[in-house]
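*Asks:* What follows is a set of structures to go through.
What follows is calculated from the coordinates using simple rules that are stated; it is not laboratory data. On a predicted model such as this, the values are computed, not experimentally measured, just so you know. Cβ atoms are built from the backbone, for glycine too; each structure is taken alone.
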Structure P
């Protein structure tokens, strides 16, 4: 690929044409400070189109130099007859070589390839470069993520919504996705907790035939979110418990009664009785922790007390092992 290294007037550069723009970075001050201190280390990449110079890579660098009131800027100018798909590959390679791309930037790259290549398929080499699977279903979801509102995209960029959850949100209606994202932006939760809440919401929505956004307007949910006496972590815990109870009302009641009986047995910290998963089955497990024979002898005595305790008999009655989780 032949480049013409040049220094051109900033006024000649057309930044209104954002066809090849990939970066979502908003930290303008740090880039400006860097350029002010050490200059522009990496020239921007431009393409000559008639009398205009369009940006292929380096939109933020051009903007920073304009704010610094530079008159000219070092650049590499691509020949006028270079194809759009070649320009797209150059823009993507230039961005990827500088940093890891976030999911929005990855999605922009995939869209750029399709637009520049007139619906060209993503090559294995380009998928590897971007760090995305060469999977049509995944790529289709990436398109949906890119079609999300600016609010949701910003939530993804700043890390409030992890990539797997962003993919799940892409399957919701825009109204539902916005409502869920608002909660994830407000309450501190990691990937697994967000995924748990989203799964509960989807299942309750499907079962009760009401949209997710309407579920989140429920009085019980709103009382949790609007409670001013607790912090975000407690609100997140309360919301998870509330949704789980609404999704599995009978299971939660059975579980509560089971743990009440366990507490009444006063097992101590070294003995645990574990019910069947979701109380579906007829076998409980017991674990005993000990560090010496004296501990084991004490546990044996405790086991004798448990066996003779009427409460223990009720742990294994018909109510539990065959309880349905639905």
Structure Q
């Protein structure tokens, strides 16, 4: 298939710039995989679509304040650094402008943090070594800013709204946004209904959101992201499936993690590692029976994954319907439930 097959026309005013006051008040489009149905609900209606014994798989990764504003030590000119992925003692980063961050360049961020460019990757990212006193994440909390996507043009009054209520493990450069719709009260209600919650981690890098430039989508290469599936999560998922429950992934990040580790029978082992799995139409899913997700950018790897699960024609019809019905799109937008 071609990249252009996944294009849809989106009016700019439908890109949500701010989150709703109440997380679970977002709208929820429900797609039926078997009958091709499209139903319009709200996210707080989710319990009506789940059954005791089902298992929700959530990504507990927490977004770090990965955007740093500093200066070149040589010229004093401003430099912006976005942390992507930790590589041993160094970090792979995006820097702007590139001419001030060539190999060997030194940067300064206030009085607490300095950095040296160790090298440049094939994709133009920088490998950076940071020097500091104390604990790096604590320094980052003081100096860094929340790395909001470029289509969000307003600063957040409350940075915690770019986190899920269950975020726990720091490491993401972007949020697993399908989880934004959950409140702690809704999670408690689901557990009281007999819904199992399996907690995994995939640290989201910008590779997930990197534009697909190749016209033939099979030529696109995904950036690797680190995941962890704890023993307890694997046991919860496998027990739910063995008892006849459905495995419902919250977000494309949870989906990519499960599909990376599942065996041919859908059994999930405890595992950790790096995945660059790219899921597009024609893929045979092994691990999941349902998906909660947001509405994604045209021609993105994320809409390709959704199309693989819900069916290409069904997905594109749903997106056209969402535009017509004035749904809110992208990170702070509305939700889609596919069953």
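*Asks:* Given that helix-only ellipticity at 222 nm (-39500 (n - 2.57) for each DSSP H run of 4 or more, over all residues; to 500), derived from a single structure, equals -16500, which label among P, Q identifies that structure?
*Replies:* P
*Asks:* With distance in nm of label points 7 Å out along Cα→Cβ at positions 39 and 63 coming out at 2.5, pick the structure among P, Q it was computed from.
*Replies:* P
*Asks:* Consider the structures P, Q: one of them gives 25 for relative contact order in percent (Cα under 8 Å, 6 or more apart) as calculated from the coordinates. Say which.
*Replies:* For relative contact order in percent (Cα under 8 Å, 6 or more apart), the value 25 is produced by structure Q.
*Asks:* Here's a follow-up. Rank structures P, Q by Rg/Rh (Cα atoms, Kirkwood Rh), for residues 135-310 alone and report only the one at the top, that is, the highest.
*Replies:* Top value of Rg/Rh (Cα atoms, Kirkwood Rh), for residues 135-310 alone, among P, Q, belongs to structure P.
*Asks:* Let me ask you something else. State the single structure among P, Q that was used to calculate distance in nm of label points 7 Å out along Cα→Cβ at positions 71 and 167, giving 5.3.
*Replies:* P
*Asks:* In addition: Where is Cα Rg over 2.2 N^0.38 Å largest, in which of P, Q?
*Replies:* Checked P, Q; max of Cα Rg over 2.2 N^0.38 Å sits with P.
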